[in-house]
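Listed after this line are the structures, all set down as structure tokens.
Readers should treat all values here as calculations from the given coordinates under stated rules, not as data from a laboratory. Since we're looking at a predicted model, the values are computed, not measured. Cβ atoms are built from the backbone, for glycine too; each structure is taken alone.
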Structure P
Amino acid sequence: MAQPHAAQNTPGSSGVKPDAPVVIDISERQPEPKTLRCAVVGVGRMGRNHAKKYKVLRGVKLVGVVDADAERREDAAELHGCAAFASVEDLIKSGVDAVTIATPTVHHLAAAEPLLNAGVACLIEKPLAATVEEAQRLADLSKRTGTVLMVGHIERFNPAVVALQKAQAADIAQGGRGIVPRFIEVHRVSPMTFRSVDVSVVMDMMIHDLDVVLMLMGGAEPTKVEASGVAVLTEHEDVCNARLTFDLPQGRCVATITASRLALKTERKVRIVGENGYVSIDFAKKAGVLIRRTANEVQMHAIREELRKGTDLSSLDYHKLVAMEELKMGEADQLETEITAFLDAVRSGTTPAIDAQAGFANVRTAQRIMDEARRDWR
């Protein structure tokens, strides 16, 4: 049989003979990633979503699930075609590289401790732990063992948040400062779902926004925390408003965050006001707009001049005066993006997108808010 050969290019020809076999150059192909043996500990609603992703991701083998409930773990194992384990210790014995921990928060430490000690990378669903002390133990353990630990704050992977970060990076790369926040306003409210009622709305819902706000602050924790919260249906805050003050080298920023699980509608929005721009993001719609001061400087200057003259501008349409740009975003699956970022950190041994220290800062800030909210409780 004749051996395949590359066609020779000649002037005026297509470069391929009519019956010549086409040789595909595989030198540019991406190498197959190392197959990671993965598992999920805790297969309730969120845990099953993680298992589903591990089942289909390239370079991943879902080896098993762990759950204290025998029927639930067996059902999940049958659904995803993997093994069912009664304990984390049994999972470790089977051989595993990376694990999602999606148990109730109070069990995060107990589940993660043996895994981290065994060198198994952990993606722990938010929040990192139920208490500041437990969060610190996990952060210390990850550092001591050198084992990758990432916290599943999924809003970091919201396409709108990713688009904002890219816009900021592009502006800075061109010599700008990006949006320097001076005031941040966040609302995350929804009707009661009767899930996670064993914890405060601060740890259940507001924690998402604390992570985003602290990220915008470069990881710095607030210098001052003020809060008010009310327990209505549960024994914990069902509604809470927090005012966080950050004193940073670039100046002061104040963030107000409202979370409620007793609202009559669902709203998840953040507005960022800076000295050089404004951003509005709708987490639920995965949409956002950006208004840059530089893009509006000419018309704003003209308006200020007219106002100084006392000109009646009441007939002007303000919306037409402002140059807005839609944040450019893709249709990425947030959970898949989060898990992929985790597995990339496992393969490379690099610090994950949301490491244990970031998770600890979020828990400590949440605890400060709850302490302030309960100061006058009777």
Structure Q
Amino acid sequence: MSDTRRTLLVTGGCGFIGANFIRLLQRRFPSWRVVNLDKLTYAGNLQNLAGIAEGERYRLVRGDICDAELLDSLFASEGFDTVVHFAAESHVDRSIVGPGEFIRTNIHGTFTLLEAARRHHLATKGSEKARPCFLHVSTDEVYGSLGATGLFSEETAYDPRSPYSASKAASDHLASSYFHTYGLPVRITNCSNNYGPYQFPEKLIPLMFNNALQGKPLPVYGDGRNVRDWLYVEDHCEAVVEVVEGGRDGETYNVGGNNERQNLEVVTLICDLLDRKVGPLPSGQPRRSLITHVADRLGHDRRYAIDAGKIRRELGWEPKVGFAEGMERTVDWYLGNRRWVEDIVNGAYRFYYDEMYGKLGAAATGGRGDL
């Protein structure tokens, strides 16, 4: 990979995947400048980027991707040549209970961001000009549900089944239309289920880890046989870099981990890893005994599986971390960062912004003062 100078706008960089992506850039690309725009909703956690200092290489802006005035100000002042758009409401259960915020953020927010990029058309800065890119990061859930066989490819027809996946499908179509209509250098990735460090504890793996560690019930939807293709988050971030650096405008790239597992298998593995690493429950029973089957989720897709052949052929990317190794790393990370989990569970992480950035005032929000 080259280290051609880039100025990136990363949306949702305090979230799970965004934070891992920014950490990767900090390690690998010393000449890249990152502006992290994050609304810091419940899933945005500044502790995910602890240790990354603001300065020439990194700037945090607390703001909303639906704020056109703020976006115009940032594009004008920073001259972005690259946008990597992670920001989204992403939890399916929340979309079933309250779909409105998903429509606002995932559809209207993506539209507002595309409009800002179109108005400024991704300027290039510096003597070593980067190839402009607007990368829209999406999900395999837009394709609907598979049967016992088959894989999602980039040609699979969209068939979203939840308000979340429908909102992401709409944003994919918007992004694609801005390439075809306006010539904006849009690329789209559709990834399978991510897991790894810094994942918010409402998602399956960290939720089950935390409950199992505390001896609480492990609620599994339906029969637990729903299948997902699991992708270690650092592998996903590497794929995003490859698409930014070498992807083709107007193209979609599916990113999968080649790790199909039933939900029940995943929960059982977490139980077994914890039994091995910290011992069984105080009662002496294995943590598998905590598994409790509950009523199935509404519209629960049965199986997802990704054909990642295109990104492998065109860009040379393939996942490096197998599921067993990735789960070992993930459980070890959560065991070594229990305070991070505790701060989310008790809500303390919500006060971290004031503690760490309160003195920055309007400077942290692009001068708008909307803390």
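Ranked by mean count of other Cβ atoms within 10 Å over residues 50-57, structures P, Q are topped by P, which has the highest value.
One of P, Q was used to compute P(r) over Cα pairs in 5 Å bins from 0, in percent, for residues 178-289 alone, and the answer was 2, 11, 17, 17, 15, 11, 9, 7, 5, 3, 2, 1, 0. Which one was it? The read-out was computed on structure Q. Of the structures labelled P, Q, which one yields 1.4 when distance in nm of label points 7 Å out along Cα→Cβ at positions 34 and 74 is computed from its coordinates? Of the structures listed, the value fits Q. One of P, Q was used to compute P(r) over Cα pairs in 20 Å bins from 0, in percent, and the result was 29, 59, 12, 0. Which label is that? It traces back to Q.
Here distance in nm of label points 7 Å out along Cα→Cβ at positions 154 and 258 is compared for structures P, Q. The highest value is that of P.
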